1. Figure out for me which of the structures I, II the number 14.2 belongs to, where mean count of other Cβ atoms within 10 Å over residues 89-96 was derived from the coordinates.
2. For which of I, II does helix-only ellipticity at 222 nm (-39500 (n - 2.57) for each DSSP H run of 4 or more, over all residues; to 500), calculated from the coordinates, equal -14000?
3. Out of I, II, which structure matches 14.2 when mean count of other Cβ atoms within 10 Å over residues 9-16 is calculated?
4. Starting from the value -0.39, -0.75, -0.87, -0.91: which structure in I, II was log10 I(q)/I(0) by the Debye sum over Cα atoms at q = 0.11, 0.17, 0.20, 0.21 Å⁻¹, for residues 17-80 alone calculated from?
5. As an exercise: relative contact order in percent (Cα under 8 Å, 6 or more apart), calculated from one structure in I, II, equals 30. Which structure is it?
6. Can you tell which of I, II yields 1.3 when distance in nm of label points 7 Å out along Cα→Cβ at positions 97 and 121 is derived from it?
7. Where does the value 1.01 come from, among I, II, when Rg/Rh (Cα atoms, Kirkwood Rh) is the thing being computed?
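Values quoted throughout were computed directly from the atomic coordinates according to the rules given, and no laboratory measurement underlies them. Everything quoted here is computed from the prediction, not taken from an experiment. Cβ atoms are built from the backbone, for glycine too; each structure is taken alone.
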Structure I
Amino acid sequence: MLRYGAFYGPDTGMLEENMIAQIARRRVPLIGNGDGYWSFIHIEDAAAATLAAIERGAPGNIYNIVDDDPAPVHAWLPALAAMLGAKPPRHVPAWLARLIAGEHLVVMMTQARAGTNGKAKRDLGWLPVHPSWRQGFAQIVAEARAKPS
């Protein structure tokens with residue numbers, strides 16, 4: 001079984017056009033302390049890990065398919081906003097976010113825990129080409145800006 005982090009890639013997951021627009025308009029707030037840790041995975045790395053699991057994975061094992069750099073929301077959300085040239089995200093207290101968006105979103109933003117990819121690297125012989133969301137996000141944002149509109 002494969003457990004993937006939050007997908008990103010050109011026009012995918014975290015860097016899908018609508019998500020970028022929401023972050024740029026400051027519509028994705030930093031909820032509470034933003035201490036929820038997220039694990040990310042570039043879509044190309046996810047595909048490579050999936051192939052490695054098909055070829056070398058042991059039946060019944062669980063592999064976390066994530067990059068090497070889990071990050072709290074209070075780190076990755078403002079960093080992504082800055083990469084996009086947007087103002088930092090607004091802060092919303094957890095109690096208010098719970099009323100508006102529900103418990104699940106508040107938990108994701110304040111309490112989620114990251115995965116580790118050590119077992120997948122060791123057992124599958126897999127290494128992410130994009131070891132950190134920091135470089136991966138920046139690369140995709142730069143490539144998107146370089147495309148003629």
Structure II
Amino acid sequence: MPEMMKAVIKPHKGPGLEVHQVPIPSIKADEVLVKVRAASICGTDLHIYLWDEWAAERVNPPIIAGHEICGDVVDRGSMVSSHKVGDYVSLESHIICNTCRYCRTGLGHICENTRIIGVDCDGGFAEYISIPAHNAWPNPPDLPLEIAVL
């Protein structure tokens with residue numbers, strides 16, 4: 001696998017996005033590395049591109065944009081048993097901490113420490129993305145990209 005990849009990044013504060021060569025992300029023991037098949041654009045990406053008030057208050061460049069992604073697992077961390085290399089997955093964009101009071105009581109959807117890929121950490125407008133394995137949802141092999149990416 002190559003060491004570098006192309007990615008669409010928000011390199012600095014202000015309008016616009018740029019394509020750069022960046023290192024392929026490494027994975028932690030509980031993560032998978034996904035080769036991106038498709039990434040869709042949503043309103044959040046438009047806010048970041050235009051650099052409106054919301055983006056200026058929330059996003060800290062440099063960061064890889066994009067949080068609606070599907071692709072194929074190409075590597076997995078040593079603690080991952082839920083996915084295998086070759087799995088076709090869609091990615092949940094909200095990474096929860098699994099340690100706050102909400103996560104510990106089954107209410108991860110209101111996690112106090114939620115990070116959104118492409119907003120709070122590197123996203124999927126790239127050739128590869130690393131993400132916690134529990135954020136990768138398996139897809140049927142014949143699910144169209146147009147559906148899987150959303």
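1. I
2. I
3. II
4. I
5. II
6. Only one of I, II returns 1.3 for distance in nm of label points 7 Å out along Cα→Cβ at positions 97 and 121, namely II.
7. Computing Rg/Rh (Cα atoms, Kirkwood Rh) on every structure in I, II gives 1.01 only for I.
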